[in-house]
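Undergrad: So, here's a batch of structures to check.
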Structure P
Amino acid sequence: MKDPKYARFLQECKTNPHFAHCSICKSDFSIANGGTYLINRHIEQIGHKRLLAFEDKEKSRSMREFITPSTLLTKLTAAELSLVYHGVHHGHSYVSQSCVVDLAKNIQCF
């Protein structure tokens, strides 16, 4: 389990010293009588390969996918605050504000 080839995903099982824990599959499997052969057999399983591919894909996503550009975010924040201020300033009811929100969902910025 200390082999660098397996260190990325293989951990010692906390409940049984004859088992290994795969952090990719979230499963425990026996390594009692086979050692690296059983680890390699586990790696070749379809479920492990599928989860490994999914994990690699998720980890490789760019941070830019999660962060809205600041200019767009600033404009959106200003628009939302203006709407709230307008409703409070003019004493609009919650029902009328709710209607405006539904209407605003259909408005697109160019």
Structure Q
Amino acid sequence: MKTESKFQVFTVLTGALVGAVFVAGSAFHNAAGVQAQAEQIPTVTITAKRMTNEEKHAYDMEQLQQQASVEQTVFITAKRLTAEQKQAMLEEELRLQSTIAKEAMRTAQKAG
């Protein structure tokens, strides 16, 4: 009976090993197909030299001057809230602040 049990264990382990090899081989086979597809996708490589602090400052100033010369119009619209809406917003704000405070206390306790 021991030999029959050993044979069953050997058969199961051999089957598992063959299955593992098959799965690993399939994974590499799919990866090769994906890599071949990726090689067919056109790519763009962008290279630029690193800017010095003076160049960064000059670029920022140029952008600022361009923005200053363009007139921008901003429209702000709003509607008046009812007392119930104001109260609901206040309660929501207080609930959020309470949650943030509790989380900060937990973090401080874990750190301390």
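A short reminder: the numbers here are calculations on the coordinates, not readings from a lab. Just so it is clear, the structure is predicted and the values come from calculations on it, not from any experiment.
Undergrad: When you work out mean projected area of the Cα convex hull in nm², for residues 9-72 alone for each of the structures P, Q, which one comes out largest? If you can, show how the numbers build up before the last one.
TA: Working: P: 5.7; Q: 10.9.
Between P, Q, the highest calculated value is found for Q.
Undergrad: -15500 is what came out when helix-only ellipticity at 222 nm (-39500 (n - 2.57) for each DSSP H run of 4 or more, over all residues; to 500) was calculated for one structure; which of P, Q is it?
TA: Working: P: -15500; Q: -27500.
Among P, Q, the structure yielding -15500 for helix-only ellipticity at 222 nm (-39500 (n - 2.57) for each DSSP H run of 4 or more, over all residues; to 500) is P.
Undergrad: Given a computed value of 33.1, 94 for Rg and Dmax of the Cα atoms in Å, which structure among P, Q does it belong to? The partial results should precede the final answer.
TA: Details: P: 26.5, 77; Q: 33.1, 94.
It traces back to Q.
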